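Following are the structures in question.
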Structure 1
């Protein structure tokens, strides 16, 4: 399975509706929605009002990545606003099991995220109950960063654990993904790409190329 999820962080906010329509028509499978609070990460991005505005105009699954402290306060709001997936950082909560239950309680699918410096083995106690694991291939907080190639080992480990234990979580990667880097993390299932897609002269062709590279 190869799913391409353009990151709306790289879209032109002045014409966001048109950007979403164009991305859908270009073959995107999901939309990736980054939420930053200026505390867990140094940047601030869009939030709940934007999700509420775009949910009615698209049927494409929205993959909501919460880069926030105290995610339990935000989970109900984003779930009720229509996030299909809600992913929270292992590093942002002391109660990951409880927060995953909260996501499920509000009807969204569960995702857990790890930063490049976090050991993937720390996810072992919860792998059986998550719908997706997001491996950051850059340090979170800003778009347009360079891909950290060493993170590919985490993707490979997650795939082996899934196969060995019969788990069914998706593996997602986010950060610096383009046609040059995507093959090194081709064991993932969901590929988030921002500037590579939104800055492309032909977005449909870029999505096709990313998919082809990942499938190889």
Structure 2
């Protein structure tokens, strides 16, 4: 088996493999000899089938098995032997010429194919003894911590039905329609919208005008 590197560019590699016809023939004959004692063919006693007759009957199928065996074994062994690791399954390129393929299966030509693949680059561990790390320390003010705690508490706050007027801190559920010059505009309406008064989630002035509202009220809000 002859192995020739035809491409070495960055991480890309291409390898050309040539298996002489003589080697293919030897592998085929070994399979035929092994099969001679196993096959049963009409007109021949077990173990007495001529090898040439076996070749005529099974030659191409056995040679196809030889080809597959070479592809499976050589792909791994060649790349490993080169001290490389393929990033993905290598692409195998063989002849697409039918006559040439028939000649190979008949044992009359060398078997040539190529492997295309990309390698995993070697990772070199650098000396890090001189590397210094500056750890940034941020002193969080107590006021900011209290503010964040308050936000978390508000997000987990539970509500109960209330009678009477709504006040800041209460959550109301509203349906609303936004209008300009008396005409509703796209994206300006909502249904069953929860809103905590005083949260400033809506545009300025909106929530303030809902303070004092009661369940079932219908109220114009001008903003």
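Structure data summary
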{"item": "Structures 1, 2, by distance in nm of label points 7 Å out along Cα→Cβ at positions 1 and 153: label with the highest value", "result": "2"}
{"item": "Comparison of 1, 2 by Rg/Rh (Cα atoms, Kirkwood Rh) - largest value held by", "result": "2"}
{"item": "Which of 1, 2 yields 0.65 [FRET efficiency 1/(1 + (r/R0)^6) of positions 57 and 129 (r between Cβ atoms, R0 = 35 Å, to 0.05), calculated]", "result": "1"}
{"item": "Relative contact order in percent (Cα under 8 Å, 6 or more apart) - highest-scoring structure of 1, 2", "result": "1"}
{"item": "At a computed 0.00 (FRET efficiency 1/(1 + (r/R0)^6) of positions 73 and 177 (r between Cβ atoms, R0 = 35 Å, to 0.05)), which of 1, 2", "result": "2"}
{"item": "Given 0.55 for FRET efficiency 1/(1 + (r/R0)^6) of positions 33 and 81 (r between Cβ atoms, R0 = 30 Å, to 0.05), calculated: source structure among 1, 2", "result": "2"}
{"item": "Test item: helix-only ellipticity at 222 nm (-39500 (n - 2.57) for each DSSP H run of 4 or more, over all residues; to 500) calculated as -8500, pick one of 1, 2", "result": "1"}
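Every number in this text was worked out from the coordinates using simple rules, so none of it is lab data. Treat the numbers as computed from the prediction; the structure is a model and nothing was measured. Cβ atoms are built from the backbone, for glycine too; each structure is taken alone.
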